[in-house]
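**Q** Multiple structures are listed underneath, in structure tokens.
What follows is calculated from the coordinates using simple rules that are stated; it is not laboratory data. Everything numeric in this text was worked out from a predicted model, so none of it was measured. Cβ atoms are built from the backbone, for glycine too; each structure is taken alone.
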Structure P
């Protein structure tokens, strides 16, 4: 097996990353198209619930290398689809929530502010794992759950914006 200290060796991890990124791109396109059919809010709720249900079990399967290299490839791709596919909806959803006089600032601050906060999760995740005996997948899954709960709460508290009159 192409594993080293529990992680995939080069170039196998690169293959997993490339496939997961391509699957994420498919997720963007699918969620964007789906949001035009069933609404931004419903699409965000659906993706968030799916990611909430799947995050910890899939993170566990990835870290335990379930089913070998191909299992890691598939489970990583599924997790990427569920957790990042929603970003095909969020920019449209945000742009429809702000009036034209503050739209650029509102969308930029909201969208990129989430990325800035989310990017700290990697450092915090590695720090927590190094300081405790808890399994990496548990923290990783928990971080995904927290992020998805923010997205879900936002979608549940906000009105549908598809087809709304933009001002």
Structure Q
């Protein structure tokens, strides 16, 4: 006897409920919830209705998402402004929303974080700064830090005489 796998067909309310539970667990933007719903197999004709409902019920708020995203990437991933901005743009977040979220970055904390990341990478490289400054520059810019900020951090590291740091 053949066993048939029956896929449960959900109605609009059930899709809304499932998406609301997902959004309540973590901040989401329209694009990420659309991808998640596509992975769930949500019918395309229902996706727009569900997403509009999620926005109207404040489960999706792209302003809140952008602020949380910036905070998270600065605090935990130690990304620079350029990488964060590029990622938000790839998520189709409105440029004005991105600008407002980016303006929340505390300049002193940002500069201190850049120096921490640079010092840690220099420590791992275990070579004098003069020998690895180009590699360190490329690494920091790949993390999204602005070139003028990277140059200033490298100048500060040289001034602190950290070019003799080695792992013992």
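**Q** Where does the value 1.9 come from, among P, Q, when distance in nm of label points 7 Å out along Cα→Cβ at positions 43 and 147 is the thing being computed? List each step's numbers first, then the result.
**A** Numbers: P: 1.9; Q: 5.3.
Source structure: P.
**Q** Tell me which of P, Q gives -21000 when you compute helix-only ellipticity at 222 nm (-39500 (n - 2.57) for each DSSP H run of 4 or more, over all residues; to 500). Kindly include the intermediate steps, with their values, before the conclusion.
**A** Values: P: -26000; Q: -21000.
Going label by label, the one that fits is Q.
**Q** Work out the source of 17.1 here, i.e. which of P, Q gives that when Kirkwood radius over Cα pairs in Å is computed.
**A** Values: P: 17.1; Q: 18.8.
Computing Kirkwood radius over Cα pairs in Å on every structure in P, Q gives 17.1 only for P.
**Q** Could you tell me which structure in P, Q was used to calculate volume of the Cα convex hull per residue in Å³, for residues 51-90 alone as 68? Kindly include the intermediate steps, with their values, before the conclusion.
**A** Working: P: 51; Q: 68.
Going label by label, the one that fits is Q.
**Q** May I pose another question? Taking distance in nm of label points 7 Å out along Cα→Cβ at positions 67 and 139 as the criterion, which structure among P, Q has the greatest value? Can you show the working numbers first?
**A** On the way: P: 2.8; Q: 3.5.
Answer by largest value of distance in nm of label points 7 Å out along Cα→Cβ at positions 67 and 139: Q.
**Q** Ok, one more. Looking at relative contact order in percent (Cα under 8 Å, 6 or more apart), point out which structure of P, Q has the largest value. Provide the component values of the computation, followed by the final result.
**A** Values: P: 34; Q: 20.
Comparing P, Q by relative contact order in percent (Cα under 8 Å, 6 or more apart), the maximum is at P.
**Q** To test your reading of the models, identify which of P, Q gives 4, 17, 20, 19, 14, 11, 7, 4, 3, 1, 0 for P(r) over Cα pairs in 5 Å bins from 0, in percent, for residues 99-154 alone when calculated. Can you show the working numbers first?
**A** Values: P: 4, 17, 20, 19, 14, 11, 7, 4, 3, 1, 0; Q: 4, 19, 30, 23, 13, 6, 4, 2.
Corresponding structure: P.
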